[in-house]
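Alright, structures below, take your time with them.
Where a number appears in this text, it was derived from the coordinates with a stated rule and is not lab data. Quick caveat: nothing in here was measured; it's all calculated off a predicted structure. Cβ atoms are built from the backbone, for glycine too; each structure is taken alone.
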Structure 1
Amino acid sequence: MQQAGQITFLGGFPQGIAFTPDGSRAFIAISNGLVSVIDTAKIVQIATIAVGLNPLEVDPVDVAVTPDGKQLYVANVESQSVSVFDAVTFTELPGSPIAFVASPFQIKPSRSGKLMFVLTVQASRRLYVIDTTTRTVVGSATAGYEPVGLAVSPDGIRVYVMLRGDNLICMYLPSATGGIG
C-alpha cells in the first residue's frame, strides 16, 4: 500500500469523519471548532465550516451525513449541541444547533435517513433520537455507564451502544426510542 496524499490541519486535530454517499466529499470534525470539507479525488480541503454554539469553545468530535447526502450532522461535545448543515452548500439549517443537556459524543444516521442517533456522555449518558425532517429530538433512552460506541445494524432495525463501564453491548429498537428507522 502506498500513501496517496495528506492534509495538515492547523490549530486542531481530526476526530471524526463521514463521507457523502458517492464518496466525493469527506467531512472531518476538527478539534478547533471546525469541520473540514475534503474533495476526496484531489485530496484537498475545499471549505471549512464553523460549528456549535460558540465556535471558539466547541471541540466537534463526530460527524454524520444522511444517506441521501443532503444533511450534515456534527456532534459538539463541549457546547453540548448538534449542528446541522446543508451538505452541499454548507449553510446551517433551521433548528440548528440542537441543544442537549449532556455532551454529544457519537452520531449515526438510520438506514432510511429519517432519524439521527446521538450518543451522549458525561452527566447524562443517553441515546437520543433526532427527526431529520424537523431537526428536533423525538425520543431518548438510558445508555448506561461509560458509553464508548454507537452503531446501526445494516438492516436499520437495531441500534447498538457499547458500554465500557458495564462491559456490555446494548441493543435498542428505533421504535422504542422514539421513531421508526
Structure 2
Amino acid sequence: MTPQAVLSASRDATVRVWRLTSSNPPNYEDSIAVHGSAFINSVATFPSSKDYPAGLIISGGKDAIIDVREPGRPPDVTAERMLLGHEGNVCALDVCLETEPPYVVSGSWDASARIWDITRGESTAVLEGHEGSVWAVLAYDKETVVTGTSMLCRGACPSEGHEFSEGLIVALR
C-alpha cells in the first residue's frame, strides 16, 4: 500500500507534506507546511477531530518551539499553537488520543520530557531527572508515557496527575 501523504522534517528548517500524484510508479509532490527559524527534526500528526477537521501537524527542532498548525495553513502565518517550555532542541514528539483531552508528549536535549494539553496549548507536566537528552518519546497508552534517553528509559502515568514514576529501564545506544 502506498501512503497518500507523507510528512518529513528537515535541517533546512522545513516540514514538508508529500502528496501522492501517481501510484504506478509512486510519485510525490511536496509543499512546505512549516518553515521554522532553525532545523526541525521531529514531527507528529494529530488526526482530524471536531475541533480540527483537517487534523494538525506538530513539529519541533533546534529553536525549542513546538509548532502546532493545520495542514493547509500557510507556513508564513502564525501557528494555531506555539508550545513553549523546553530549553533545548525538541527532538521527539508523540500524540495520545486515548485521553480527554488528548495530549502531546515531547522530548528535548534539555534532558526533560513534557506532557502538553493540545487543546489549551499548555504544559501539564515536566518529566525531569533524566541524565541525558530525551531522544525518544512514546505515548504507549492512556496510562503510560515512555521516554528514551542517551542514558535510561523511564515511564510516567499521565492519567494519575502526571506523577513521575520509575518505570522501564532500557539502555539505548
Winner on distance in nm of label points 7 Å out along Cα→Cβ at positions 24 and 72 once structures 1, 2 are ranked, highest first: 2
Quick check on the output: 1.4 is distance in nm of label points 7 Å out along Cα→Cβ at positions 8 and 40, derived from one of 1, 2. Which one produced it? 2
